[in-house]
1. Which of P, Q yields -10000 for helix-only ellipticity at 222 nm (-39500 (n - 2.57) for each DSSP H run of 4 or more, over all residues; to 500), as computed?
2. If FRET efficiency 1/(1 + (r/R0)^6) of positions 333 and 605 (r between Cβ atoms, R0 = 35 Å, to 0.05) is calculated from each of P, Q, which structure is the one that comes out at 0.80?
3. If distance in nm of label points 7 Å out along Cα→Cβ at positions 157 and 229 comes out at 3.7 when worked out from the coordinates, which of P, Q was used?
4. Determine which structure produced the value 11 for relative contact order in percent (Cα under 8 Å, 6 or more apart), calculated from the coordinates; the candidates are P, Q.
5. If you work out mean projected area of the Cα convex hull in nm², for residues 261-372 alone for P, Q, which one comes out largest?
6. With distance in nm of label points 7 Å out along Cα→Cβ at positions 77 and 509 computed per structure, which member of P, Q shows the largest figure?
Structure P
Amino acid sequence: MSSHLPLAAAEAGGGAPIGQLAIVATVTTALALWTILTVLAYRRGEARRLRRLEDRVERLIGLPGWAALPGAGAVTCALVIILGATWDIGLHLDVGRDDGPLGTLAHYPLLFGLFGGFIMGILAIGMAPRDASKSSSVAFKTKNLGPIPVGSALLVFGATFGMAAFPLDDLWHRFFGQDVTLWGPTHTMIIGGTAGVGIGGVLLLIEGALAAGRNPFRANGIIRRPLPALLAGVFLYLWAATTHEFNWGVPQYRMVWQPLLLAFGAAQALVLARVLAGRGGALYAILWWAPIQLFMSLMIGGPLQVTMPAAPLFIAEALIIEAIAFRRDPSRPTLFGAGAGFAVGTLGFAAEYGWSQLVMPIAWTPAMLSEGLPVAIAAGVAGGLVGSLMAQALSGNVKPGRSPLVIAVASIAVVIGLGINAETTRNPSDLTAAMTLSNVREAQVPNHPADEPQRVADLTVRFSDPSVTENAHWVSALGWQGNGRYLDALVEQPDGSWKTAQPVPLDAPWKTQVRVQSGRVMLSAPIHYPADPAVNFAGFPEFTSVVRPFGPDAELMQVERREDAPDWAWTPAVVTVLSLNLLIIWLIGLACVRIGRLNGRPATAPAPRGLIERQAESLLRTVTRRGGVHPV
């Protein structure tokens, strides 16, 4: 299927067409006004369709409608965003830059999901009872809007932050050119916005449950307490998404980032689930995450016709955490979080190492042990502490004093320090790669049918400084943006040269190159790069034998970046975006603490038990009666 729409093209390598931006602005403004008018009608006792929908969702979920409807809607929107983002990343890796916010079908789930999250936030604010005695008792009190539920405040801020990424991304491209990388500053705004939408939605559900006098934590079996596992599952989706460049085998950052993010993410999410939900909580979180993650991968690699990404294991880390807490529930959650995080950073590291050999496009090598293992341990401990503190905050069991805040800030500071270390590269200069192409022929290439062969060749490379390949994380040939992705590890020969095991693609629009990452060194040499007049790039033509510079990898991977961009604007822009992402993290923590204060308070928004809960109880009774076992 075609993933591009016949709309007016942008200036290639620059900003989006003004017409597309106008369409997005007009549609979103109109829908926002319509939602506000609907909310005003609801507050006047009208909006019958919205009220009927609210009643149905309330009866289904068993939580107050003001929390159930927008909360469940926000979680759904977050999953739509993640699907769209994953699809969009795959398209960028397979076909290159797009033609603006409406120029590719993959952007539509992003737009619908982020704006849908914003709509859910408006509904949550507008549907919250004006009478404080019937709403969440920890809601923010305002004079004109009435009580604003805590989860909805996070939801609206996150969605607004994510939506702002689209116009700011266009502005970014006009200033600095295209940056075809997942971790471009404005791209991280979508990740942060998705976190605000998805986590805000689950926290709104938890807030509604506590306001209704329900205990969503550790109550009568894990089937009846899905919210902690759902919260952890949303975190797992986000952590898996942050590693997508590694999952596709096209990372533009050092390999140590992968164990760092996996260890921190797995420990944070799964410790949170285990402490909040009790026995089986970590595994229950996997049940929320794995099926939809698998569905997304199969959809992208199947009907959407994009190179399929790999996915982290995570189930091994869940089993490790459950095994640590098997004998009894953690009575000292902070200590448990640190211990579980250490286990994730060691045993979990070993499991992900093995998993990478089976499914990851770039398998971990022994070179990972010297830096990756200690980084994973530190990140795992930090993640376990953060997850434990979040669980304690939500359950209202945070210890008095400054100790929890100090631990949280120190944990985040450790991760930031690990990130700065992972981001640091030191590339030697004046290196070259002598390359020879032989046996030029036509053959099938990735993502292209067998009856459409393209020109390929065998590659031999000799590096001017052979030491750059010592203890390497990868020495490979990469082909991308050729309507597919090609990746092949080079094999060292007895004479010191390196050869491909599979032929490299040479036809346009493939961009093919040799890449090496060893320690802090990340270098590339172009094999075949087509000219791109739109960004004043002359390209690198095909050769039989040639010696080319072996330079910084990022310069070749991001040839669309403008060399004349204003340097004075770069650092402040990056710092501003990163600071706003840190603000999202702080708001999530603040929301957990505030919602946790609802524990033990009288119900303010009672709601009948939901159909899902009643059906689950009926099923459990049938199973236990026939099997003679007790439900978990």
Structure Q
Amino acid sequence: MSADPLFTPIKINQLAIANRIYMPAMHLNMCRNYQVTEQLLAFYAERARGGAGMITVGYASVDEVAAQPLHIGAHDDKFIPGLTRLANTIKKNGARASVQLNHAGRYNHSMLLGGKQPVGPSAIASRLTGETPHALSLDEIAATIASFAAAAGRVKQAAFDAVEILCGTGYLISSFLSPATNQRTDDYGGSPAKRMRFGLDVVRAVRAEVGSEFPLLVRVNGNDFMPNGIGREPLREFVRQLEAAGADAFCVNVGWHESRVPQIQTKVPRGVYAYLARSIREVVTVPVIASHRINDPKIARELLNEGSCDMVAMGRALIADPELPEKARTGREREIVHCVACAQGCFDHLFEMRAVECLCNPRAGHELQENSDRAETPKAVLVIGGGPGGMSAALAASERGHRVTLVEQSNRLGGQLLLAGAAPGRAEFVQLATDLAQQVAISAIELRLGTRADRALVEQLQPEVVIMATGGAALTPPIPGAELSHVVQAWDVLSGKVEVGRNVVIIGGGAVGVETALELAEQGTLSADALKFLLVHEAADLAELRTLATHGTRKVMVLEMLDKLGANFGKTTRWVMLDDMQRYGVETLTGAKALEITAQAVKVEHCGKVVEFSADTVVLAAGTRLVNPLQQELEGKGVVCHVIGDAKRPAMVFDAVHQGYATGLKL
């Protein structure tokens, strides 16, 4: 049997790494005043124990306007003790340890800098922050380069195994690279070679500071996906020169934060951007690491075997399941909990100045606080409902040593995850349902599928504690005509229980309404296989193929009473879904109150006028009503009863998972 490519050792410079799994730097909002905290140490200790070959933390600051106080500090000697603790924590738990250094440049915000102005190559406003940076002078550029080098020296002094420089993503170095943000006419702008100079000077200075044998990695864009940006070929040339300047390895990512091409969201196919790593690998002689949406050992092995990369970056995948590497190494891949790329806890939290959490792994970010010790007095616990909240509660209670019975009235665990995963590009949520069901299967939980929880069952089981995770049901709003035969629920559309006509009006533009609209709008478009066949055989030009891939066989319209669509999507997901609505020709109307449904149309009040929209089918996506029929009866009999998720109040999957886990741990 040939060796598993994932677990073949590799060297970067002289540093031996046990396997090809690389955890890239991700901002976690876990530091305080740039200082490493116990929370951060516990988070990374768990990932190191899980078997990653190398972990890069960060990014870390290089000067006082490079980051903000929730980042790791590396711009002063006073941060060296904390950095040393972090390096030792990662290394003693089995992984190699690295720090990413970065300067946010125009992506920083004066509010986070105590009123100081962000900086950049030119005074061009950032679409991300709305602020215009101060254009760095030549003296300030020299000082910034020296700051990178000094910070790298502190990283080495703190006993890290390596240092990484971030040269992409729209931060300072990449903003020097791009003609879209660099309008200088001096030695640092005006031509591709001059725009590359700042990044090359940084890498040369860092190499001089840390010496020839200390591993120096560089994280670069394979493509910036920006209008008037850099593009692939100039970036390949930049990478060639970076290697000559001293880079020992490249971690390849994509896009700027301003880019309108999805990069980390659920709809991004697994491993799709590895072609950019392969493009970089073709022009360098040092190891190349592929990034983005690599959340499963199978796709990781494929990328390694086909020569797209030398290592694979698994970031959010290791937030979702820190033990992913060890599970893969020991033949337990069915036990992996896959990242669904929802970005709700790992990215959206950053905009709210909250520490990173995870929809799939409620323990993430709480490694210090959670009480997973065995309960002193195990109890008989009945969990009613096998959705994400119920499974999470049952798993947590079982982990504490309680005797748990989980009942689900359908024949499959998953609940709302199965609906969430029905829309195009959302199949990872179905994967999560499968993953959580597997966690239940390998636990001590007694599972009863196809079982309706009623008074007789409760009397039979005699639980000491009941957790109600019975979820909700689709709400039918009080609109005249809602009872007509051509009116259906969005949940039934997504689950394939009903057929709809060619002209569809959806009432409700929240997450479910948007997902339903996209599901219907994509019907009749070219499949991925058909598109590839026609493209390869040049059966149609690119414009025609794009039309065939985005224009289906239905006319779909969404009516929303509020002034915005998709209000209950996370920030990172919402813009992608709304862009897709436009791409697929979904018509929308906000501030629209549905007054009546007739046999042929929907009457709507909009801007003080009544208008009609014709419809063969009307789809209701008007929200959720609670389903918890046993709560009052059980509490009346003195049974301790906890209600979670939609059974308590309409909630997102993230809320249900975290409520369930917290409830199970408290028993």
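Since every read-out is calculated from the coordinates, none of them should be taken as a lab result. Given the structure is predicted, the values throughout are model-derived calculations rather than measurements. Cβ atoms are built from the backbone, for glycine too; each structure is taken alone.
1. Of the structures listed, the value fits Q.
2. P
3. Values: P: 3.0; Q: 3.7.
Derived from Q, not from the others.
4. Working: P: 17; Q: 11.
The value was obtained from structure Q.
5. On the way: P: 7.5; Q: 8.7.
When mean projected area of the Cα convex hull in nm², for residues 261-372 alone is computed for each of P, Q, structure Q gives the biggest number.
6. Numbers: P: 3.2; Q: 5.9.
Max of distance in nm of label points 7 Å out along Cα→Cβ at positions 77 and 509: Q.
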